[in-house]
Structures are given as structure tokens and as C-alpha cells.
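Novice: The next part holds the structures, each set out as C-alpha cells.
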Structure 1
Amino acid sequence: MTIGGNFQKERLLLGLSLEAFAKKIGLTRNAINNYELRITQPSREALLKLIKIIDKDYLCDDAYLEFILSDYPNIIKKWRGNHHLSLRQAAKILEVSSSAINSLERQVYTIDRKNYDKLKKHIEV
């Protein structure tokens with residue numbers, strides 16, 4: 001089952017509408033609907049809110065979501081440091097921009113699945 005399916009199943013087991021579920025965890029109805037329909041993936045902040053209600057192991061049933069909840073900025077920094085890579089060198093290896101690496105290391109935004117897939121080819125995650 002997908003994370004969206006897990007959201008919906010848990011929400012229905014709790015007997016909650018989209019609105020009630022969203023209000024209970026502090027997210028918008030549209031956000032929950034988009035997760036359930038797999039339009040978007042939850043951010044780290046959204047996952048942290050969701051695991052207060054839904055069991056983390058049930059909710060995060062794939063490596064990508066586990067990575068989002070990890071300390072991935074430091075994982076990336078450590079990888080760069082261990083390999084003596086500048087932002088530019090790391091960006092070239094991962095096929096992303098230097099500013100993207102910098103933003104990930106500062107956790108300005110949540111890493112998307114596409115960049116996670118690139119990252120896991122080079123970093124033990």
C-alpha cells in the first residue's frame with residue numbers, strides 16, 4: 001500500500017473526514033487530500049505531525065520517507081566531508097545545482113523523491 005493509501009486507511013479507521021483529520025494534526029484538508037491521491041509527498045514537518053497519530057513504521061513504509069525523517073542534512077554534509085567535495089563537486093556528482101545541495105544541507109526544503117534517488121546511488125542512506 002502507498003503512503004496515501006495508508007493515510008486514507010488510518011483516517012477512515014479513525015472515522016474522520018478529511019477536514020477533521022487535517023484539523024486534528026494541524027494540516028490543511030487539501031494537503032491530506034493531495035497525499036491520499038499521491039499528488040504530493042508530505043514534507044518532513046507534515047510527517048512529524050502525522051506520526052503523532054499514525055504509527056511511524058506503518059506510515060513510513062519506504063526508504064524515502066524514512067530518509068526524510070532522518071538527519072539528512074548532516075548525512076549529506078558528512079558524505080561531502082568524507083570525500084573532500086566542494087558544493088560544486090557534490091552537485092556535479094548528484095546532477096543537481098550547487099544551490100540545491102546547499103539548500104538540502106541547510107534543510108531549506110525537503111528533498112524530493114527524484115533527488116533522493118540520485119543521492120542514494122552515491123551515499124549510503
Structure 2
Amino acid sequence: MLTKMSTIKGRAAEDAAVKFLRKKGYLILDRNRRLGRGELDIVASLADILAFVEVKGHQQRTSSIEAMHQDKQQRMVSAAQTWLGQHPEFTNHQCRFDLMVVLPSNIKLLPPKVEHIQDIIRL
């Protein structure tokens with residue numbers, strides 16, 4: 001049951017992140033793609049920028065950021081390279097790796113707090 005609850009919370013965090021990105025004008029190109037050694041939570045574009053977005057729905061901001069450890073970053077880059085190989089129409093776009101931290105609200109009726117950290121991985 002723990003895995004199912006984790007999946008439900010993860011999906012809710014990703015849905016909140018997608019809603020946030022759409023409000024900012026991003027076009028969502030792909031979601032939850034397992035490619036190569038990694039997975040891409042969200043692939044979004046805004047003008048000539050292609051953002052590969054990792055979503056973390058932890059209870060604390062610091063644990064979300066700490067979850068972007070070196071191995072996770074390498075797997076994300078690997079998945080992005082595979083995705084780009086499958087979508088040559090985006091090869092001229094500037095690529096960026098972002099993290100979206102989704103923190104639950106302390107009040108049931110309020111939406112979660114979403115923070116968009118751009119360029120979290122430097123190549």
C-alpha cells in the first residue's frame with residue numbers, strides 16, 4: 001500500500017507542476033518517459049527553450065533538492081539525450097534541466113506550493 005500511496009502523491013505533484021508550467025506559458029511535450037537509464041517526469045518547451053523537468057513532492061524543500069544527487073542527474077541527462085535522439089525537431093532548442101519542488105499545503109483546501117528551480121544541472 002505504501003507504494004500505491006507514494007505513486008498517488010507523485011502523480012499529484014506532477015499534475016501541480018504541469019498546471020504551474022502551463023500557466024507560465026510552457027507547452028507540455030511529454031510526461032513520465034522511461035528512456036535509457038533514466039526517466040523524464042516532464043518535457044516542456046517555451047519559445048526556443050526545451051526544459052527537462054524533475055518533479056519532487058517531498059515534505060521538505062531541502063529533501064527535494066538533496067534527492068537530485070549525482071546519479072539522478074546522470075540518469076536524467078541520459079534520458080534527455082535519448083529523448084532528443086527520438087525528437088530531432090528539437091535539436092536547435094536550448095536545453096535546460098529544471099527541478100520543481102512541490103510542497104503540500106498545511107491547509108487541506110489550499111493548493112500545494114510549487115517552486116520552479118531552473119538550470120539545476122550544469123553540464
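Novice: 16.3, 52 is what came out when Rg and Dmax of the Cα atoms in Å was calculated for one structure; which of 1, 2 is it? Before the final figure, lay out each step's value.
Specialist: Values: 1: 16.3, 52; 2: 14.3, 44.
Structure of origin is 1.
Novice: Hey, another quick one. Out of 1, 2, which structure matches 24 when relative contact order in percent (Cα under 8 Å, 6 or more apart) is calculated? Each step should come with its number before you reach the end.
Specialist: Values: 1: 20; 2: 24.
Of the structures listed, the value fits 2.
Novice: Still on this structure: Upon calculation of FRET efficiency 1/(1 + (r/R0)^6) of positions 87 and 103 (r between Cβ atoms, R0 = 30 Å, to 0.05) from the atomic coordinates, which of the structures 1, 2 produces 1.00?
Specialist: Details: 1: 1.00; 2: 0.45.
Only one of 1, 2 returns 1.00 for FRET efficiency 1/(1 + (r/R0)^6) of positions 87 and 103 (r between Cβ atoms, R0 = 30 Å, to 0.05), namely 1.
Novice: For structures 1, 2, calculate distance in nm of label points 7 Å out along Cα→Cβ at positions 63 and 79 and state which one comes out highest.
Specialist: Numbers: 1: 1.1; 2: 2.0.
Biggest value here belongs to 2.
Novice: Hey, helix-only ellipticity at 222 nm (-39500 (n - 2.57) for each DSSP H run of 4 or more, over all residues; to 500) derived from one of 1, 2 reads -17000; which structure?
Specialist: Numbers: 1: -17000; 2: -12000.
This value belongs to structure 1.
Novice: Another one. Of structures 1, 2, which gives 1.00 when FRET efficiency 1/(1 + (r/R0)^6) of positions 39 and 55 (r between Cβ atoms, R0 = 25 Å, to 0.05) is computed from the coordinates? Don't skip to the end; give the middle numbers.
Specialist: Numbers: 1: 0.60; 2: 1.00.
The correct label is 2.
Novice: Identify which of structures 1, 2 gives the largest calculated value of distance in nm of label points 7 Å out along Cα→Cβ at positions 7 and 31.
Specialist: Values: 1: 1.0; 2: 1.5.
Structure 2 gives the largest value of distance in nm of label points 7 Å out along Cα→Cβ at positions 7 and 31 among 1, 2.
Novice: To test your reading of the models, identify which of 1, 2 gives 0.95 for FRET efficiency 1/(1 + (r/R0)^6) of positions 95 and 111 (r between Cβ atoms, R0 = 25 Å, to 0.05) when calculated. Present the calculation step by step, with values, prior to reporting the outcome.
Specialist: Details: 1: 0.95; 2: 0.30.
Source structure: 1.
Coordinate-derived values only; no laboratory data. Everything numeric here is computed off the predicted structure, so don't read it as measured data. Cβ atoms are built from the backbone, for glycine too; each structure is taken alone.
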